[in-house]
Structure 1
Amino acid sequence: MNLHAMVSLPSVVVVGVTATLKLHPQFRKYPPTSFPIDKGQSISLQKTHISTHLDPNRNLKFQEAFSLAKESNEEVDSSFYPPLLQQCLENCSFSSTQIIHCHIVKTGSHEDPFLSSFLVTVYAKCGRMECAQQVFDHMNRRNAVAWTNLMKGYVQNSMPKHAIHLFEEMLLHSECYPSNYTLAIALNACTSLHSLKLGEQLHAYIIKYHVDFDTSIGNALCSLYTKCGGKLEVGLTAFRRIKEKDVISWTAAISACGEKGEAMKGVRVFVEMLLDEVQVQPNEYTLTSALSQCCEVKCLELGIQVHALCTKLGYESNLRVRNSLLYLYLKCGCIVEAQRLFKGMNDVNLVTWNAMIAGHAQMMELSKDNLSAYQKGIEALNLFSKLNRSGMKPDPFTFSSVLSVCSKMMALEQGEQIHARTIKTGFLSDVVVGSSMINMYNKCGSIERASKVFLEMSIRTMILWTTMITGFAQHGWSKQALNLFEDMKLVGIRPNLVTFVGVLSACGSAGMVNEAFNYFEIMQKEYKIKPVMDHYVCLVDMLVRLGQVQEAFDLIKKMDYKASEFIWSNLIVGCLSQGNLELGCDAAEKLLSLKPKDTETYKLLLNAYVSAGRYDDVSRVENIMREEKIGELKDWSWISIKDRVYSFQTNDKADIESSIGKSLEDLHIKAKNLGYEMLEYVEKSDKEKEKTSSPTIYHSEKLAITFGLENLPNSSPVRVVKNTLMCRDSHNFVKYISTLTSREIIVKDSKRLHKFVNGQCSCGNIGGFL
């Protein structure tokens, strides 16, 4: 840093500031809003002119002294007022402060600069800056405390410009000089204004007078650089120059690291704090910030140690700390420990409920299969119900979390109830809630309701437009998706990379190859967006849909990225459906080199090698599965009816022998009369290297759909969730059933949403089938 270039403030500030900066040791010792007065002490009444009816040594409680101030006009010593003002400060009582102020003026004590400064502080705390300014303006003698108190009041009341102007006035027209604390307040004002340039000039002023080592100044500098300029390293440098770091210093540095996405660095600063020779004890804010950093990097081991430290320091019962611990355990997948903490909490707030609901929503993502995820979702919905019964009101974050749960569960009924709650509470207009609502209806297969919510939103952000475009694309409404994209550009909303994923997906659903590659080029040249894996996924999926598997393979070769498991899996499915077994086996080798971990992928690989008659490769895949401990593929489907969940497993004997099994057989007969031909699985025999067939009539989704048809009203869509991919036979069967029953049938498998209406599926009749 060039000090000669930066030691001057703007010309309006530095004029006349040539003397050495005077520091006030007593002022630095006691911040201006803290006075050495005990809260519970009695008030000793001492008067210069003692009345005959008052004992000069009598101790008065606050109410007595306050009544005296209201009723008496007698002159008292100025020491009578500070305890009363301190009580007003703690209670934030503007009316009481006015009464005491009047008595101070009546008795002539307003000439005391200490009392006037105190009044400035109390009025500022009450949010009445006009009164604070008036007191300040009538002061005959203004010391650094008075200037600083008023500056601090302006900063605390979100009026930082006034604080800066006051600081300039102090430098230009006051006979007193700013203390370290004054400079810290000025820096805080710069931070509130997001004015890094002015803050840097103040920093130069501070360096000039060699006071950057001061605790309050160092804390303010750390905050300035991390919050305004994103200069974390500069902020940490200012932090390390502090000679006497207090708990605020350490907490600010740890929090700054987290705010700038450097959670691991924040963890290191916290460890450094614990090892520091001064041994500053962390407070609740330090601990919550440290736990937040552990949560971000999923450092459970250190988080457990911080938990032990919280217990040792007596903070385990602190609500803020317990909420942070909840987030940590939930983020790290320790649901049992989180539930134990939650049940042991005597008092909870909305943050606690939000943590539990959002945590269970996240656990749905981490679950090993869709059935486990569904169970976590039910727990999340139960928590939301308990929150409503507790009397607390949900906020936008609550609604967003619980709507995401409904999306993953395809719980439309619950989603509709939450929709009604958002309208009642007025939160539907919130952009995050609105986006979550649209996404929920999209995922539940109700694109019409999603569109209605979108049109009713008064403010439509880029996220809302993108969510709606993606929803149209997922439902096969390609024309609507592309028209909406053009409308988005017309109103001046700039699309991002996710928007183009929706656009390319829409083109793929409609088989619009030329349009897709045209948009792909526009994205790069006009919007300077570099393609990511999801864009290539859409293009490959489109080419596979059209049977152009060789073109898809050529596109994969040109990618800047290593193709994902999803891309190779999609290509294998396309090759199998087109009978291009050689290319399918090449894609299988590429997929196998990625060392996949899920059972479905290995099932697809086995199908590819069995279809090509490559039994040595089949044995090789089976050996890998044994070595990697890849379990058998368990096929489950479930359906929710009137808040109850009914689950079904493929070829389950109990279901086959029940009325559901008989009804399914009847549906098969009726579907065959319409032209349905049942396909059979082709797989390798365990005894011989030969292909064998297995029946597909009692697949889990077929059983679930049959149950729904029998137990739901005739006008209700049937919504089924499946934990694996649909097989091709089930997909064909459901198309015929949607025509036969004139019902809308929605199946959400492990990869995509299938919406069957009048014999057609939204996936375009290709969906990565097993």
Structure 2
Amino acid sequence: MSYHGHVSRILNFLESTSTFRSLDATKRLHALSITTPPIRNQSIFINNNIISSYISHNNFLQARKVFDEMPQRTLVSYNTLVTSYTRRGHVDEAWTLLNHLRLCGFAPNQYTLTGLLCCEKLEMFQGLELFCLSIKNGVFYADAYVGSSLLGFFGRYGCFHEAFLVFDDMGCKSLVTWNTMLSLLGCNGFVEETKALFRDVLRLGVLLSEGSFVALLSGLVGCEEDLSYGEQVHCLMTKCGFDCYVSAVNSLIGVYVRCRALCSADRLFEEQVPVKNVVSWNMIIGSMVKSGKPRMALEMFMNMLRSGLVPSQATFVAVIESCIGLRNLVCGECVHAKVIMSGFESDVIVGTALVDLYAKCEKLISAHNCFDQIEEKNVVSWNALILGYSNVLSSTSIRLLREMIRLGCYPDKFSFSSVLKSSSVLDLHQLHGLVLRMGYENHEYVLSSLVMAYARNGLINEALLFVQEFENPISLIPSNIIAGIYNRTGHYNETMKLLSLLEKPDVVSWNTAISACARSNNYNEVFKLFKRMHSGHIHPDKYTLMTLVCVCTKLCCLDLGGSLHGLIVKTNSCDTFLGNVLIDMYGKCGNIENSVKVFEEIKDRNIITWTALISALGLNGYARDAVKIFHNMELTGLRPDALALRAVLSSCRYGGLVSEGMQIFKQMGTIYGIQPEHDHYHCIVDLLAKNGQIKEAEEVMESMPFPPNASIWRCFVEGFKRQEIAV
């Protein structure tokens, strides 16, 4: 074949494979270029094509070989390789090529500099050198490519002032420039600046794109004002025809989710997302989880699977969190199976979520198996497993901590606090030494956990010695913990003295102080503290309200208790816990109607709820109603405990219901599986003695497995005397 025939063949081959060239076709073209004599004015062009084609097929070594063997190169040859290196994060190789092309007399153009500036591994000094080079070569002012890349570079390093200067100095700004700046501002918390810049975009008549809306919406953080602004942007998107672009609509859903406008997010997802992708589903599933609707999140996950989409890492994490919220192990195991099928079992984030699920469901063997499947474990993975073992007071948590350190993963404050939850006295001293050795001796979170661990193991004096080790003044968390120890051990004055030193006490501090006053019978001070707490704009929680209601019960102050009940309803704080205390308060203050009303309003009744109402009814002379409530409780499936049985026996005692009381008493061991204690014997002996059945009372006393105490003898003797007087 003639020379011109070879040239024609190569050029025809290039033209026929210009759209898509397979690796095999690239190799044939490469072989043809080698066997053909050099083509004047075309060899460099052909070799550049071959290099690009090899790179597109990830055959980078062959591309570099072609480049190295080229007798002549152009700037395009260098740019192709530089861009390829930077996309793979090989900054050093790209930088070496940059220096080489400059030595060869080439001046880097906008494509050379842009390729380098977009590399996330580029060092600050390198970026600044490129910035200077772009100004020297005049490339910075020529078009928007380099300036837009510089905005991204400075944004990655948090150099916002420099980014603003670059933006202001740019003589030519493209849509990419505006979008980059919007994204930079939005993603870094400059909400108002993002809105102002978007107004400039609209005023200048810049043609908007999908990316413009995505960048703008990324800056809205979730306040009420942002919700209103998001709705306005939604209208603009619809007006401009961008409400059918998936990424823009996904960003809008994200705004509604962050602003807790879940109905708007759900409606947008159902009605306006043209093609739901994984991001769309992740947004809506995540919103259900964050809003406390795990069941709906699982339903959405099932719908996603039915649509044929493959779940991502974020999908599985959100769905596993839903299973944790429901404490639904069966659903969790089904999701785990799907994780394995999708190949995510070795992923550190998904694997850690699975460890957390099984640990919280107390399936520690399964949790450990999931942990072992994780390829690159991090401190969060270790902490999830350690916490699981600590929650069941297992010494394995200590062993895991040692293994963690041995493998080079250093524990953090959560690691130590988790292990300290289950530590014995012997382990505690070793852990204390480890805390000192690893430099956490001045970390208040870890030291607070140590104080609690010493107190839990009964080493109160050692716990209180930590007061000397904290900085003066003692910070909030350690103060609360130490004050709690003082309070539990009856050192009420020390409790108040320590908390009085706090500049900004939180609700825990106030609760401890109020509890200390209540336990020391200083009831006037209780309400003075509550008034000061309210003046300091600290909102009471259920523990505050519980203490206050209990004080009203002790004082038998119905008016004040009723006012607190109103506050509880107003603040929407009423739950089973507070409802039980209110039933008891109203019962002991003689308002049985309100006791019954509160009982009926409690949806999730527990054994304490029923016991409180039984006691209230019996105390106020409604003994038969108390017995009826007791049997109703049994019909709900709740098994009475020792306190419930004492309450119903006391009600029978107050109302003189001998047969009912004796029947329940006789069933204690046989049906309820509870052996009578002193209190139960006291109730039944007093019931029999008061109703003239001295012989039966004596028989009960003789059947006791332990000697009668003074209370039992007193009620028996008093009944005996009454019978003698009557005779």
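Quick note: the coordinates plus some simple rules give every number you see, no bench work behind them. If you're wondering where the values come from, they're calculated on a predicted model, not measured in any experiment. Cβ atoms are built from the backbone, for glycine too; each structure is taken alone.
For this structure, a couple of remarks:
- If helix-only ellipticity at 222 nm (-39500 (n - 2.57) for each DSSP H run of 4 or more, over all residues; to 500) is computed and equals -19500, the structure in 1, 2: 1
- With distance in nm of label points 7 Å out along Cα→Cβ at positions 219 and 443 computed over the structures 1, 2, the top value is the one for 1, the highest of the group.
- Here the criterion is volume of the Cα convex hull per residue in Å³, and among 1, 2 the highest value is seen for 2.
- Taking distance in nm of label points 7 Å out along Cα→Cβ at positions 587 and 619 as the criterion, the highest value among 1, 2 goes to 1.
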